[in-house]
Structures are given as structure tokens and as C-alpha cells.
Structure 1
Amino acid sequence: MPSKTETLLSLLDGQPVIPVIKIEDADNAVPLARALARGGLKVIEITLRTPSALESIRRAAAEVPEAVVGAGTILDAAQFDQAARAGSRFIVSPGVTRDLLSAAAGSEVPLLPGAITPGEIMTAREAGIDFLKFFPAEQAGGVAFLKALASPFASIRFCPTGGVSQKNVKDYLSLPNVICVGGSWVAPDDLIKAKDWAAIEALAREAFTLRHR
């Protein structure tokens, strides 16, 4: 049986950017997920930062089969369970706690926990998780910090998120211990509010080519 890390990596299938999305209106969830998937970014993270987040996950997961919908900004076991029940196929958290690790251990849904300190990385590693969210990436030391982690944590791979943009994304993706990045620039709030799905699809298509040229 593949590990949960392998399951998550297979869902990504080489996708270089995970869109990190905040949805205020659940009616936007389906057309947004479809636009991102058409652009090549099938794996998306809908953050639990709005009252409509869980309903957005439910709709996108149920109505956009070509998308792999995950939940982000999960802070505790209760939210983990709610997101999984809503149809999330992976869970992302900004940090790592025993509570979240316990919830993940009892679920088939893989967890991508945040970790930036050696202690946090070791805690996740002890729980059998070797693919981690590096958050907040830029504020925590960015590319230089990730380079420094590569030697003592040779088996750990990262998804940097937080401050990653079109300007620095290639620097992150050039690192051997980086699998992908999380970014909000492919689905910015103003384009979602304007329902400009064509523009979002174009941004997704551009992001998809970062490792596929």
C-alpha cells in the first residue's frame, strides 16, 4: 500500500503550482475549479478562511471531477474532519500539532502540514510525513533557508507557500528539495470577484508550464 505522502504526490502528478484559493461566494467554486483545471492546475487548495469555504469544497469536489480539491488553513482535528467530510482529497495546515497528526493518522486523507523549524520538521518526520508545507516561506528565510535544510533533512521535500509569486517562483522550483509551490497569484481575489474565468485559466496555463517546457 502506498504511503500517504506517495498518495499526495501521485495526486499532484508533477504539477508545479498549487493554487491557494479564498472563496467568498460558493457560487464561484465550480467555475473557478473548472478554469484552473482547464489551465492544467487540477490540484487546488480551498482555504478555510471564509464562511463559504466548506460549501465551496463540497460543490467543487462534487461537480468538477477533473479537479483534485483539497482544504487549506486547517487548524485542528475538528476542521480536518469537516474538510474530509466535505470531499477534500488532501488537507493542508499552516503548522504541525499532535492533534492534527493524530487526526491524519486515523484518516485516509493525506495531510500536508506546515513546518519551518528543525523541531517541527522532526516532529512531522517522526509521524511518517516527509512532504511538508514550508510556511510562511519568504518571511521564514525563503530560498536560502530551504537550501540550508537540504543537508540535515535530505529525505524531506517541501511545498513553499507564503510570499511565493511570479517574481520568485522559479527560484523556489529550482531547489532539489522543493516539489511544488503554493500560490494565490493564479486566482487573485479581483479576478474571482469579476468572474473572469478566462483570465484565471490563462494564469493557470502559464503556471503549469513552469516545469513543463
Structure 2
Amino acid sequence: MTPQQASQAARKICRLAPIVPVLVVEDAAHARPLAEALVAGGLPALEVTLRTPAALEVIAEMAQVPGGAVGVGTLLTPGDVTAAKDAGATFGVSPGATDRLLSACEEADLPLLPGAATASEVMALYERGYDMLKFFPAEASGGAPALKAIGAPMPQVSFCPTGGVSLRNAPDYLSLPNVICAGGSWVAPAEAVSRGDWGQITSLAREASMLG
């Protein structure tokens, strides 16, 4: 998969809904009902972060939910790419980008949303062929004003800002012409997941799906 093909596939996934839930799931038993709740609420693109021991099992469970597009977040190494692809992930997300990670995703045919926070990082990825990126950490890197400023000289690059994005500030990002969607964790609060309140999560997802 070429970088251009990867960005084309990532862009298609990002256009599914205005918000991509960023999920940290501790218990694989919650995986399927959580995915079903989010998809029912209108958020089909799901990012499962590799931050828990259960993450790969969670991806495998969520990959079986009809209507969902399950990706893996926090990709750091080529080994992560292989494990995520084997688990059933259909796209990847990384906080930054290295040549080894980009090459591993390209060789594995795993569409990647690589992270960038500065103009130079955006330029380096664009030079390689990527034009659909993750802006991370969004709020700590200057928020919507910073992303708007980056977009001025590079309007051909689109973003999914993640990191500090909330129901309150998501509209600021989504109003930018270079933003396709935003990533956020508020649609799946840990306490709601732990008690199995899937109705609340569907309600939060439905609210988020109407932001775009």
C-alpha cells in the first residue's frame, strides 16, 4: 500500500462520522457491547488504543460487530502493526511518525493516520505522500487556532485532531476546512463502560454524531 492509498483509505474512514471514539478498554468482555452501542449511536469508526493488556482481544471482538470500522491507536513499532493487523484492525493511528512505522504499515497494507503537531512534521509526511493526518496532541499544541494556522500554507492536508478534544471544543475544530473529523474519549466514559450502561454511551454517541 502506497502512502497515497493509505491516506485515501484513512480519509474515507474519517468521513464516516464527525467523531472517532478513542477507546481505552480494560476488559475484553465490554468490547462487543461497547462497539455495538457506539455504532448504534452513529459512530462507526472506532479507535482502540494499545494501552491495556486486553487491547488486541478487544480489537478482535469489536471487529466482528456489523457496521463498525475498528482501528488500532497508539501504534509505536512495527511489532504493534503486525499484532494489530492479526487482531483484525482495519486502520491504524499513531501519535507521531517514524520511517520504520510508516514502512511497516505500508508493507502490511494497514491504512495509517500518522500523528503530526508541527508544520515540519506535516511537511515531512506530505512529502512522503500522506495528506490525511492526526493532529496530536491537539489542545496542548495550540488547539483549533494552531491547526487553522497550519492549514493556511498547506490546505491540501486534512486532519483528525485528537488530544483534549471534548464536546465543548469539538465544534471549533470541525468548523475548520482542513478538519474531516476529531477523535475524543468522552463518548465512552470509563464509569459508564464499567457498569455496562450502553444506553448512555449510545446517547453520547448520537449527540456527537450530530456535531458535523
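FYI, it's all coordinate maths here, none of it is from the lab. The model shown is predicted, which means the values in this text are computed figures rather than measured ones. Cβ atoms are built from the backbone, for glycine too; each structure is taken alone.
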Task: Read-out distance in nm of label points 7 Å out along Cα→Cβ at positions 26 and 58, computed value 1.1, structure in 1, 2 - done: 2
Open item on the list: Quick check: 1.3 is what I get for distance in nm of label points 7 Å out along Cα→Cβ at positions 98 and 130, calculated from one of 1, 2. Which structure matches?
Closed with: 2
